[in-house]
Structure 1
Amino acid sequence: AGAVLAVCGFVLIFMAAGRFQAAGTNIPPTLPTTALVVDGIYRRTRNPFYLGAILIYLGLGVAAGSLWAIALVIPLLWVINTGVIAPEERYLERKFGDAYRAYKGRVRRWV
């Protein structure tokens, strides 16, 4: 089960990276975004990179049989939501305006 979760996480990350490359925008969140990506996996989730990372983390926790690692996914989600995604969304709203707000209205943050 842990391996399946981790593989799913890697697949999501590779799908997201492929869409970013096709759009010609930067992948690292510390670099400017040059395009709003709303197709491919981004039709299902606004944050496939973070969702993929969470699935990998959860998969490793399950594979290791670590209840602590599994339980810590809840505070990890909170940290990612408040400390990473919220500032990124404010940046994208400033940069892309109504186009990003419409996208947010169509696609959920996680799944």
Structure 2
Amino acid sequence: MTPVVNEKGQSVHLPTHVFNRFGYDIEFDKQGRFEQFKIDYTALAAHIVELHKSATAKSYDLWRVIFAPSLQAGLYKTKYADYLKEHIQFSTKPSWVRHDEHYHVDFLVPCEK
């Protein structure tokens, strides 16, 4: 799930329960806000960077990251912006299920012969 901070800027869990379909009914606005929560773009970017570094250390790669295109700009306002621009391919079209409260990372791992 997408990392969030509360109104005090503290990292908290995104509230997931049966009444919001375990978080999948949550929709962030264009500013990355939902109720008292805000997307923690720095934590999200750091996670993606570390996944990429771990993958490349094993001679793999990240193929793409699926995250709501309308919210991706927030990632480029973090200290990880240059790394993301150089190494990470993000989805550019909205997918059939909105990816704002969660994101997917597709790895590029070759098949064994």
Structure 3
Amino acid sequence: MRENVWIIIVNYKSYKDTASYVTKLLDQEGVNLSIVIVDNDSGNNSFEILTELFCSVPNVDVHQSGENLGYARGNNLGVILSDIKNDDLVVISNNDLVVTEIDFFYR
């Protein structure tokens, strides 16, 4: 199995895209995956919806930034809130990516 892979995702008013992307990421095989979603103070119930969708998924954490930090600072917050180790792989990712392959981490 590949090392731990952390996916940091910033959400802003687009919980449907984020939910679709995270759901597809969870289908990945052969990788120890942890996903951190930072809602960048969307103001449209994105945080509540994403929290409800993924509250029972142990490797997905949803956080609220408290203010719109912008994309870069939102990602930085996601990294800070993670338990990243020295040999882990960190992927900073947009929330609207479309994953079509089950094993895209190996391509």
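Read-outs: derived from the displayed coordinates by stated rules, not from any lab. Just so you know, these numbers come straight off a predicted model, no measurement behind them.
Largest in relative contact order in percent (Cα under 8 Å, 6 or more apart) among the labelled structures 1, 2, 3 is structure 3.
Taking -6500 as the value of helix-only ellipticity at 222 nm (-39500 (n - 2.57) for each DSSP H run of 4 or more, over all residues; to 500) derived from one of the structures shown (1, 2, 3), identify that structure. Label of the source structure: 2.
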